[in-house]
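Please find the structures below.
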Structure P
């Protein structure tokens, strides 16, 4: 194959700060080694029939990139293209599949149309615009960690002020972390965000208190990772799950699964959650690793070993 440009972006896991991050509180987020690959070619290499939804979103991303190039007077060449999406990231389960898609596709269109490399900061700004299509009021944390990779402490003060701290340490290798599938939520992320907002409007003081408690938990988790303190990390996971249950984003089915898993360690949902069915993936700290794996395999529950990624978006072109 010739003249193909491919960009790859990683999945993400919110360690602490779900939902509260939308209201100006910090989130601690890590990228993991599950990736999405987006490819563009001038020639019709990718002639497999695409669904209308994918074509519509790709066209939206192209228009967003072209608008950015024209606004900044950057020369580009409009041309016909075919595209391909390949992903290792489960969709709609809280691992940031849409953000990885937004980041990889944005980076790919920038290179495809200009034949130039762009700073990650610019890719991220455009990917955030795309994320508003998926989630209406995204915090920006998903696209940021997918774009830059690594471990990030993120806070959105205002639409025009987003503070991103790239932490210069990693999750300790002796933290036995797993991602356990509680089942894909029936609700989309934007529906869960809206549901929390509707509750927030009715009782803002109560929710602000919970969000401040989540912020304390997020900071506790940062210290636990920095100091490699397993006990503190597990405490933060438990606290975080309690607060997420309080704001109503954990289904009864997921609560029951967490109860079953409690003899093997501690866990919390990661992502927007879900109410009617499952709540997406659970971040789980295994105290009894072998027993946990045996149980999950016996019950035929899908799971992944947590594997850290620090690369962010990058080009993987085929010539």
Structure Q
């Protein structure tokens, strides 16, 4: 009886939400990483444009920690009214395989909005003091110093981590993992010479490569990135079939009324494909996607299967 009343109340609440104007107050976008990383940089552009399109302020709320789990849990447990949503990367589905027990179900507790963008992959960068000017030279250096070189990542299971694990497995390297709470702090320590290397998104790494603060050795995507056209891919550097490209997406908590879901989806698509914003995405190394909620849900299922293979090949034990 109590359960029946609870379900009835939930249905009534959802129906009531669906009838109200949306949005009628500020909306919060949770970014589960520290300020300064690629998610944060593009996220600040996104909330500015969404605020215009929705007619109410959209606030970016950084909630870093635990490879995005802290921020994701906040969204999963938020009211399904359309006023809180998550901006995350493929780490959201990778976490399914990286943790024995999550405080939420990565599929059931979230409503996909859209896969916003795909990336040109990751770029392997080193501090300028590292005596390697190519991927081949770096591999030779690392093999001559097993367990002596460190690599930074934005968290266990983050794309910065998994791409490096793929390289380690493919090349037979022994590198020490240094974990940070975001891509910004990780890259800062590489530029400071505290850590020798990391895989960083093309978007985040390009300005620092061009400024000479880090040296780029290879790109993980299947083709060269326009921003770093002189940097070869892993495939060109002797690793046929090696390919890793990240992606970004948006999620509501499960149960958000369909009209609010589609309003948000529609506004995001307008932003992604407006000429001005598309140019800014190109500059950030992001390729707009704008898939429907249903398409994104199917994509997530495929990615969960893919990350299962990567985690297994990297022999990462769930925490």
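Annotations
- Calculated for structures P, Q, mean count of other Cβ atoms within 10 Å over residues 52-59 is largest in Q.
- Comparison across structures P, Q (criterion: percent of Cα pairs over 18 Å apart, for residues 140-187 alone) gives the highest value for P.
- Among candidates P, Q, the computation of FRET efficiency 1/(1 + (r/R0)^6) of positions 180 and 204 (r between Cβ atoms, R0 = 35 Å, to 0.05) that gave 1.00 used structure Q.
Just so you know, all these numbers are worked out from the coordinates, no wet-lab data involved. As the structure is a prediction and not an experimental result, all values here were calculated from the model. Cβ atoms are built from the backbone, for glycine too; each structure is taken alone.
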